[in-house]
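Please find the structures below.
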Structure 1
Amino acid sequence: MSGNASKSNAIKKLENLYQITNQEIMAIGDNFNDMDMLKYAGLGVAMGNAPEEVKKIADEVTLSNNEDGLKHILQKYFE
């Protein structure tokens, strides 16, 4: 895999495709491999079951996977 491969680089490609900015992106993750994406997105959300290091860099922390954290955060912002 390329050394340039990352979740934030994937988001950048989508930004170009859809002509949006990172400030219009919500990224949700639960582990160390999500940290670059959470930092890059306009709103980085860590799941409640994420390691503390991941939670610290996120803009917001939602409930855990077992507590429907994804549903909770999506409802908060999009309902």
Structure 2
Amino acid sequence: MTRVLLFGRLSDIAGWRERAIEPEPASLSVLHQTIATLDPILGEALTGPGVQAAVNRILVRGDVALDRGSEVAFMPPMSGG
């Protein structure tokens, strides 16, 4: 199972913070497509400006392969001072 974590406004949009996705997607892009199919509004939010993804606690850019049991976190843009 792939463990998906949402932070900030993304969890507000989805109505959940953590969810297991099965069957396990082979890549980040397949995971995104799966989420967008289940929740089109969340799927659109994940493509918004500044949204970042971390796979197994490492920030990634673009599409990456997912291993069995991967943890994927989606984070909205951060601000602060």
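All of the numbers you see were taken from the coordinates with simple rules; none came from a lab. All figures in this text were calculated on a predicted structure; none of them were measured in a lab. Cβ atoms are built from the backbone, for glycine too; each structure is taken alone.
If relative contact order in percent (Cα under 8 Å, 6 or more apart) comes out at 21 when worked out from the coordinates, which of 1, 2 was used? This figure was derived from 1. Supply the structure label, taken from 1, 2, corresponding to distance in nm of label points 7 Å out along Cα→Cβ at positions 4 and 52 with the calculated value 3.8. This value belongs to structure 1.
One of 1, 2 was used to compute helix-only ellipticity at 222 nm (-39500 (n - 2.57) for each DSSP H run of 4 or more, over all residues; to 500), and the answer was -8000. Which one was it? The structure behind it is 2.
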